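Asker: I've put the structures underneath this note.
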Structure 1
Amino acid sequence: MRFGLLLTSVHDRSVPPGQQIAEHQELISLAVDAGMDLVVAGQHFVAPNLRYLQPIPYLASLAAQFPSVRVATGIILLPLNHPVRVAEEAATLDVITNGRMILGVGGGYLQDEFDAFGIERSSRVARMEEGLPLIRELWTGGPVTAETKYFQLDEVSISTVPIQEPNPPIWLGAQSEPAVRRAARLADAWYVPPFPTHRELIDLYQIYLEERAGNPGFSVTPIPVRREVYLAEGRAEAIAAVDRGAASRYGTYADWGQELGSTGLTGSDWLDSRFLLGNSETVIHGLHTMTEHVEHSDFIYKPQWPGQDHKTAMRQLEMFGNEIIPHFLD
């Protein structure tokens, strides 16, 4: 199993962008020293209270500074992006990184984003169903002709094709049964978000394997998984430290329209069902248990929490690197 660092946004518009970038660079440097080899950055537009740096140009810059890491978009909001644009920009990133790019995509949920682009939110599933196969076909370099509900291509060829063959990996974020089945059909891997409970994740993984096995030409491979982690001397201390940040973060997701799967955004039961909390022994045991049921390719870790300073995030990452990663590296 490999490990990746998620550059989530905890910075609002009052924080200078240069400070946000500098803090991310410090986190990546520490992560690389700890044995991580993947940096993940996601996408939002017109976010009302957090700043998101757009992932493809940002990852291109970071990949140049940290040439040992793979980079992944986690995630590109595919319904808000034309597949020709995604195919060519992702191919460019693959070329810039010499084949170290992973294209992570998802459907999105924030109504303001769809409104800003003049796109009906109800069309997001169809746009993904149509868009992903077109991206794969465009990556071959040959002319593509297609007539779908949302996209019309007439002998279209992109000028830059990826280095990776047959194509860069495509991860599709999903948390409901229909979406997980879609990931099994359309993507190279299901990208697991942190929202399902541990039990739900295991059950959804079985659905993923079932759907994957029914699609000729698609092999069953390990999947990238996000789980929330907080290290402390004990469980109570970890819960106390993360409870307010979790309420802020997941409350923001709920306000944006994200389906979180359960009521209540705080409390030990809610946290225990999704997070790995406590000392290193507890977290190692929890991660071992999860990997026994769900075969991980990458574990995606996020050290930053709303309301906590950069020093705390660096300390969390340092502990994760020293106390957790060595038990799982291949």
Structure 2
Amino acid sequence: MAMGAGLRYVSDDAPGIRRLRCGRGFRYVHANGKPVVQAATLERIRSLAIPPAYRDVWICAAPDGHLQATGRDARGRKQYRYHPDWTRRRSADKFAHLVEFGTALPHLRRQVRADLRLPGLPREKVLALVIAVMGRTLARVGNDAYARGNGSYGLTTLRNRHLGRCAGGGLLLEFTGKSGRRQRHAIDDPQLVRLLRRCQELPGQSLFQYVDAQGTAVPIDSGDINHYLRQAMGGAFSAKDFRTWGGTAAAAFELARYAADPAAAATVERQVMDAVAAVLGNTTAVCRRAYVDPCVFDAWHAGALEPLRTLRGARARESAVLRILRAHHRNGKGAGRTR
């Protein structure tokens, strides 16, 4: 992808420019210790807007490196600054990648169904359970640093206290997600309800744990989930792809309720993005930028979403969305719309 964007692929393991504190500001030195004095290089560094609080800052020596800078924030998390051309290309490729995800989704579901039938609570079965819940809720996968640092949770960091009962014998996942947004997800599938209760009965505070060969309950993490996805789907997929797929499909289903009308486009788009934001637990701005393929709006304008109105069944509607995405990306339309 870096070469396709006219850039070179680089790593922060390579020698680069260092940022050093100097009075109330900073100075910059090359790997050989010589100060950076070139005006163009200093301007490039300023344009990266690296926060003053970042430590261990590395800056790419080359202006055409796909990765321009890295650093550690106040919580110790590694942060990245990419070349603008890389960011634009990656955004376009992200939605093209969504077609591959949708194509591989049936393979994943077959693997999940098989693993959910395994005896006991082995690792593969609990990973399959998390992915089954993710597919129904589109909840984030979770990150230990966020759970420890600001009390926000995702599926892999949920505690037993986050699972409660609701009417009709189902279960309710209720927790604080990213950005302090309250998340509530009802689970009524009998198989998932039964397995969630078994997980909750294991010793320890973590909800999703598997039982290893020694009989010890071991918590899973986001890396386990992403590895399972890659193995089952045969590609470089991650848990975030679930949310992008779910957001795009939700937008397509919602758009299909409206007849294509250029005069009403702005109003319809706003209502659709509000609906998607409610499903994903995000702001409309984030959903528009990161979780909805722009080509569904092109498809709506072209009248290509009308068949979704009469389809019944989640799988049939999903297959129709995949056909629409595949057709638009094949024709080079997927990343062409600016909103």
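The numbers here are math on the coordinates, done by the rules we state, and not lab data. Not measured: the values here are computed from a predicted model. Cβ atoms are built from the backbone, for glycine too; each structure is taken alone.
Asker: Which of the displayed structures (1, 2) returns the greatest value of Rg/Rh (Cα atoms, Kirkwood Rh), for residues 14-157 alone on calculation?
Answerer: Sorting by Rg/Rh (Cα atoms, Kirkwood Rh), for residues 14-157 alone in descending order puts 2 first.
Asker: Distance in nm of label points 7 Å out along Cα→Cβ at positions 62 and 270 computed as 2.8: which structure among 1, 2?
Answerer: On the way: 1: 2.8; 2: 4.7.
It must be structure 1, since only it matches.
Asker: If you rank structures 1, 2 by mean count of other Cβ atoms within 10 Å over residues 174-181, which sits at the top with the largest value?
Answerer: Numbers: 1: 18.2; 2: 15.5.
Largest calculated value belongs to 1.
Asker: A value of 1.2 was derived for distance in nm of label points 7 Å out along Cα→Cβ at positions 78 and 134; which structure in 1, 2 was it taken from? Before the final figure, lay out each step's value.
Answerer: On the way: 1: 1.2; 2: 2.0.
Corresponding structure: 1.
Asker: Given 19 as the derived value for relative contact order in percent (Cα under 8 Å, 6 or more apart), which of the supplied structures 1, 2 does it correspond to?
Answerer: On the way: 1: 19; 2: 12.
Among 1, 2, the structure yielding 19 for relative contact order in percent (Cα under 8 Å, 6 or more apart) is 1.
Asker: Give the label, chosen from 1, 2, of the structure having the highest value of distance in nm of label points 7 Å out along Cα→Cβ at positions 118 and 214.
Answerer: Values: 1: 3.9; 2: 1.9.
If we compare distance in nm of label points 7 Å out along Cα→Cβ at positions 118 and 214 over 1, 2, the biggest value is for 1.
Asker: Figure out for me which of the structures 1, 2 the number 0.95 belongs to, where Rg/Rh (Cα atoms, Kirkwood Rh) was derived from the coordinates.
Answerer: Details: 1: 0.95; 2: 1.01.
Matching structure: 1.
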